[in-house]
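What follows are several structures.
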Structure P
């Protein structure tokens with residue numbers, strides 16, 4: 001099914017990276033009646049930013065690499081400013097330990113401190129870059145159509161590394177994969193990791209971690225949005241018809257179109273009066289948020305195939321907490337707990353601005369779904385970490401945030417092998433409905449944006 005009617009009424013559910021990028025590309029290709037519904041009072045999804053003492057902090061997605069081509073294009077169009085991210089530290093501590101927690105990151109990654117071990121580590125990195133380069137055609141197009149025809153890739157990432165004699169790089173890949181909420185290397189399917197860790201991204205990660213990286217051009221390094229990742233998406237949303245605080249009650253799909261019943265705030269010059277219920281008809285629907293099957297079924301009658309595909313997905317519980325920490329400046333702007341700590345303990349400590357006391361702590365949670373006990377235990381671990389570093393949580397101000405969510409919507413290696421993604425691609429457009437988001441490529445902002453563009457071009461542009 002393909003639409004080229006530029007006056008078609010299109011509804012997008014979700015104003016995160018998937019929904020906003022889909023709306024952005026529809027607008028660029030001339031579609032005039034595109035509406036985005038967002039249940040929250042802000043855009044950006046898991047790209048959440050706050051401001052403390054006139055400085056921006058990201059409490060979700062935080063960085064971009066030179067390989068974020070679609071994101072960087074949108075940044076140039078919107079005028080969003082980027083700044084370099086450089087330096088990384090490693091630390092470890094045991095319960096009750098007080099003292100110097102830092103250790104040399106390079107020694108940990110290389111498995112030793114001799115020049116021979118450093119050289120071997122560098123050669124292994126180069127081997128990975130070459131092997132990944134040879135796979136460029138497999139990863140050229142967004143999405144996973146046809147990936148089942150590559151059984152050598154449909155394994156866990158740790159198995160792929162072992163099969164390619166690169167298992168010693170596991171310590172390196174734990175940093176951008178496991179600590180960022182994508183699971184252990186023996187859990188995550190290799191296609192996800194290989195797409196994420198492109199040659200350009202790995203080079204940027206390696207360069208950004210060295211001491212003289214601050215003197216290198218920003219285009220070679222990992223960067224962050226100066227005003228925060230959420231503010232970048234706000235700029236993208238300025239040219240789009242985004243309606244916030246909308247709760248969808250029911251979606252009815254037929255050959256004639258999509259009928260949506262929803263509530264939204266009624267306001268007069270900022271004074272909220274009530275929540276009105278409306279019913280509106282659209283020609284096409286784009287679902288752009290990571291939702292549990294049982295929640296989606298509450299608003300929309302899923303087909304048997306949709307229900308089955310949604311039922312195979314998995315999540316990883318992940319959380320980020322922030323505090324104002326007195327008497328502490330991290331050695332580098334980000335510090336990784338290496339070797340990795342037990343579940344529930346922070347894997348990353350971030351202090352984006354050395355002159356600002358706000359710090360963020362990122363952890364994978366031990367529960368199947370986030371619980372209040374997870375928050376309590378995470379704070380206890382943070383207090384222990386801060387004490388080991390010689391700081392203290394400022395209880396007088398106690399600037400604190402806590403966000404926990406089911407992150408990284410994905411499927412298992414077995415589903416990759418069985419052609420799971422070919423089945424998804426076969427139903428895109430059925431019942432006038434399309435799906436975008438992290439599940440369909442990889443749950444990072446660039447992959448989400450690339451897949452949105454690919455879907456729009458395939459189903460709404462080609463064949464004009």
Structure Q
């Protein structure tokens with residue numbers, strides 16, 4: 001149960017973890033500031049707590065746990081970037097209501113097959129405070145909404161881009177296989193000179209050589225990577241080739257599961273990728289469709305609900321007594337989109353319809369006229385004219401390509417935006433042994 005709970009509590013966007021066994025340290029008599037971040041601060045207690053969580057994550061993976069000092073700067077940088085995003089959320093007026101938060105917590109509990117009370121008890125058993133868990137989920141929801149407003153909403157993918165992608169060699173390859181990847185990013189400063197680039201290249205080469213000699217990829221990512229997912233061992237999840245830099249996509253075909261790439265130059269540094277798993281192949285996608293027609297009558301100021309139901313009953317009786325469905329639809333139906341066509345909705349995807357209509361349609365035999373039923377739109381009488389399964393592979397491929405292109409643009413834009421807000425912020429690091437920085 002512990003592992004399952006943690007999988008759902010681990011924040012999806014930032015990688016900040018809520019771990020089982022993460023018992024709060026005893027209250028320390030003195031806390032101190034380890035970083036000033038614009039109008040806020042990061043405290044030593046926050047850093048210590050997060051470092052413990054990261055150490056426990058590594059321990060759960062079965063790897064050697066690095067000393068806290070080796071993680072301090074990496075974890076502190078994560079906390080600084082989180083803090084900046086939360087401040088943006090505050091200035092933007094982003095609020096998470098209790099109802100939204102309760103719903104999110106309820107979803108986590110439901111995924112674990114637990115009631116809220118059982119969920120509380122499970123958290124307590126794992127050494128976690130329910131209030132702390134709620135607060136972490138709330139932080140993640142705020143950050144997610146900040147990113148949605150500042151990054152995701154600005155991304156546009158045109159139909160032509162989708163077509164070009166599907167016709168490209170990369171697009172064809174991406175449609176055939178999917179990869180679970182991890183990465184290590186060695187960054188280069190913005191507007192880096194050749195000396196800085198060469199220094200980063202040497203550092204990436206040294207990391208690569210250690211990995212080739214058997215160093216643990218996840219631990220190396222935690223210790224050396226500057227990627228957003230460094231503290232998760234560089235875990236990127238499942239990605240399509242089209243979501244990655246084009247040069248790297250060409251290397252995937254030659255990699256076996258468990259292998260790593262040599263350092264690959266990208267705009268913001270050098271990246272090493274590990275192929276964790278591979279799955280794939282696009283399959284035909286069949287979609288059930290129903291050919292249906294209906295008559296819709298609505299209550300109004302001059303026709304009550306009861307009178308509307310009675311009208312629907314009379315129309316049903318007239319159809320059952322042999323009158324033409326299409327003729328009655330043209331005369332009585334108040335659905336402007338189908339009335340002139342005799343109520344014909346043509347072939348429709350059941351998932352696009354309201355539940356009551358979908359249920360009636362599913363239970364009706366072909367050629368059967370249903371008894372009147374009510375939806376949010378009014379009272380209906382419907383007839384199923386046919387059923388078929390259509391090949392929607394092309395539409396599915398286009399939607400998949402759209403998602404890939406959006407995700408690729410999002411990943412690139414997110415990293416650029418995170419670096420921008422970090423560079424533009426006033427940050428003064430007061431961690432002992434760390435270089436002082438202020439902007």
At a computed 23.4 (Kirkwood radius over Cα pairs in Å), which of P, Q: P
P, Q: which one has relative contact order in percent (Cα under 8 Å, 6 or more apart), as calculated, at 17? Q
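Tell me which structure, out of P, Q, gives -8500 once helix-only ellipticity at 222 nm (-39500 (n - 2.57) for each DSSP H run of 4 or more, over all residues; to 500) is calculated. The partial results should precede the final answer.
On the way: P: -8500; Q: -15500.
Corresponding structure: P.
Output the label of whichever structure in P, Q has the greatest value of distance in nm of label points 7 Å out along Cα→Cβ at positions 149 and 317.
Values: P: 4.1; Q: 5.8.
Greatest value across P, Q: structure Q.
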From the coordinates of one of P, Q, distance in nm of label points 7 Å out along Cα→Cβ at positions 77 and 381 came out at 4.0; that one is structure P
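Here P(r) over Cα pairs in 5 Å bins from 0, in percent, for residues 221-428 alone has been calculated and equals 1, 6, 10, 13, 11, 7, 6, 6, 6, 7, 7, 8, 6, 4, 2, 0, 0, so which of P, Q was it run on? Before the final figure, lay out each step's value.
Values: P: 1, 5, 10, 12, 12, 13, 14, 12, 10, 6, 3, 1, 0; Q: 1, 6, 10, 13, 11, 7, 6, 6, 6, 7, 7, 8, 6, 4, 2, 0, 0.
That value comes from structure Q.
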Among P, Q, structure where distance in nm of label points 7 Å out along Cα→Cβ at positions 37 and 93 as derived comes to 4.7: P
Which one of P, Q has distance in nm of label points 7 Å out along Cα→Cβ at positions 261 and 301, as calculated from the coordinates, equal to 1.3? P
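Values in this text are rule-based calculations from the coordinates and carry no lab data. Bear in mind that the values here come from a model prediction, so they are computed numbers and not experimental data. Cβ atoms are built from the backbone, for glycine too; each structure is taken alone.
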